[in-house]
Structure I
Amino acid sequence: MSVEIRPAAPTTAVAPPPTATAGVLSRLARDPRAVACAVFLLVLVAAAALAPWLAPHDPNAQNYEVILQPAGTPGYLLGSDDLGRDILSRLLHGARASLLASVLAVGVALGIGIPLGLAAGYLGGAVDMALMRVIDTLLSFPAIILAIGITAALQPSLVNSMIAVGIVFAPSVARLMRAQVLAVKEEPYVDAARTFGSRGGYLVRRHLLPNAIQPVLVQASLLLSHALIAEASLSFLGLGVQPPGSSWGSMLARAYTFIYHAPLQMLAPGIAIVATALAFTVLGDVAQRAIDPKFRRTA
């Protein structure tokens with residue numbers, strides 16, 4: 001009795017599944033709201049970076065012959081302020097201060113909140129309890145009051161005000177990071193890694209941090225809008241950018257002084273703040289929906 005031996009079927013290479021980040025980016029690219037907000041923010045960042053070349057005038061140059069001119073005045077597209085300074089030039093240079101301040105504040109919040117949340121979630125026990133009580137204490141204070149107090153203690157300046165805002169935002173980042181770490185710790189692949197001897201720093205770097213960080217980064221995009229508004233609020237109160245520097249908040253405060261004489265001067269910085277904060281918020285909301293399994297199932 002002969003046995004027929006057939007050659008094995010050729011194997012087909014299977015492409016590895018896309019990473020979670022790649023999946024989120026692909027879903028963002030398919031959402032027109034996310035694309036529109038991303039394009040707007042990219043244009044804004046480019047305009048801020050090129051402000052020295054795009055601005056038609058020196059943002060601090062005073063011309064008393066064109067005080068409080070309306071928009072459309074020859075040579076002053078958006079008008080001039082009470083010192084004869086070009087509003088468009090100050091708006092472009094102010095974008096640099098406002099955007100950098102927002103990034104700095106969120107960077108401080110992530111730099112403080114992520115390690116605290118990671119330590120609380122991973123170590124647990126007394127460490128978790130102590131850290132959470134400190135975080136709950138900070139969260140019990142009104143955010144803007146706490147930011148004003150920290151800024152006053154550090155002396156008013158843009159950097160100090162954003163450090164204060166970052167400290168105010170850090171507790172919410174820490175709580176989110178802790179919750180994500182606690183959830184990831186219960187996953188089967190983490191138990192398998194422990195079984196094979198993974199401990200301490202390797203377990204945190206290889207498994208806990210990469211799988212817990214994504215919602216925190218999405219939260220960071222939402223915090224950018226809050227940081228922008230916080231910077232504008234502190235600058236409006238005189239605790240942010242100091243004269244003669246410009247930011248959107250300080251421009252709004254200056255224009256508010258002459259609200260009855262030239263009310264339209266508040267439009268440019270006001271619209272810039274609202275549009276940029278809205279773009280950050282919409283982009284963060286779409287990213288949050290992209291990583292949430294509930295929305296992925298219904299998409």
Structure II
Amino acid sequence: MASTLPVPGKRFVIGVPYVWLFVFFFLPFLILAYISFVDMGESIHPFKPLWDPETGILQLKYENYTTIFRDLAGGALFQTIYIEAYLRSIWYALLTALLCLIIGYPFAYFIARSSPAVRPALLMMVMLPFWTSFLLRVYAWKGILGDYGVINKLLMALGIIDEPILMLYTNVSMLVGMTYVYLPFMVLPLYANLVKMDFRLLEAAYDLGTTPFKAFWLITVPLSKAGIIAGFMLVFIPSLGEFVIPSLLGGPENIMIGRVVWDEMFTSNNWPRASALAVVMIALIVLPLAVYYHYTGERAEQR
């Protein structure tokens with residue numbers, strides 16, 4: 001069946017997303033990359049020319065990148081505070097994504113298997129936190145996990161503990177906050193994938209004598225692989241650069257890369273170093289994704 005859209009209409013529809021990506025992603029990234037090579041010196045703004053018209057030399061300050069991996073004072077390679085912040089951010093982002101997967105998969109599976117009349121209400125409950133402020137939700141966890149918060153007061157009222165348990169400003173409180181905030185980003189893509197699954201395959205597996213767990217592991221999980229990957233990426237990527245939750249719920253030792261970029265830009269007024277840190281963080285995300293989608297695309301073509 002021929003398309004009803006004329007050729008100019010096709011180009012417009014296809015071109016709108018590319019224009020959006022160029023204006024709101026690629027162009028800001030170019031500005032960020034430009035600032036990362038600037039030598040601010042004593043200037044208060046980072047928008048300085050890189051090209052010296054008198055000497056005709058392109059003046060790029062590579063130290064903004066080299067100091068990320070090695071201290072200029074002669075420190076060992078890959079043992080800087082920035083590398084530690086990157087590794088800590090990757091670790092907590094992975095833990096957050098795994099926790100969201102463990103908690104969110106049963107939620108998504110239950111919604112997908114529920115009655116079509118009930119699904120809209122269940123989905124609304126998943127999306128309900130988005131109706132309130134992100135900052136208010138994080139502050140609410142401070143009231144829940146505080147020394148005299150809801151949990152500690154309840155435990156002391158029941159006589160289970162005599163003094164408050166330290167829950168706030170710890171690794172656990174930070175992971176709880178990040179898991180709570182990003183859980184819907186895992187549930188929704190999983191649900192969108194599971195709801196399209198033909199559950200008659202499970203009934204056929206049961207008729208052939210397969211146990212429920214084996215049928216789930218060999219049929220449901222492989223068929224929901226796309227939803228798992230999409231949800232994992234939707235949680236992992238924003239968690240990697242998270243700033244608000246570690247600052248409000250995490251301890252002083254939980255210095256993630258988002259906090260380091262903030263300190264470099266607004267405390268030290270070192271915009272080039274902060275931009276270099278952000279560029280490296282984007283590369284850590286984009287390059288593995290590009291390699292993954294390249295090989296998955298090749299496999300799909302071979303099939």
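Could you figure out which one of I, II the value 0.50 for FRET efficiency 1/(1 + (r/R0)^6) of positions 175 and 247 (r between Cβ atoms, R0 = 30 Å, to 0.05) was computed from?
It traces back to I.
Looking across I, II, the calculation of Rg and Dmax of the Cα atoms in Å that yields 24.5, 82 traces back to II.
Each of I, II could give helix-only ellipticity at 222 nm (-39500 (n - 2.57) for each DSSP H run of 4 or more, over all residues; to 500), but the derived value -23000 comes from I.
Quick check on the output: 2.0 is distance in nm of label points 7 Å out along Cα→Cβ at positions 55 and 79, derived from one of I, II. Which one produced it? Label of the originating structure: I.
Looking across I, II, the calculation of distance in nm of label points 7 Å out along Cα→Cβ at positions 167 and 271 that yields 4.3 traces back to II. I have 21 for relative contact order in percent (Cα under 8 Å, 6 or more apart), calculated from one of the structures I, II. Which structure is it? Here the read-out was taken from I.
Comparing distance in nm of label points 7 Å out along Cα→Cβ at positions 199 and 223 across structures I, II, the highest figure comes from I.
Any read-out appearing in this document is the output of simple, stated calculations on the displayed coordinates, not a laboratory observation. What you see is a predicted model; the values in this text were computed from it and never measured. Cβ atoms are built from the backbone, for glycine too; each structure is taken alone.
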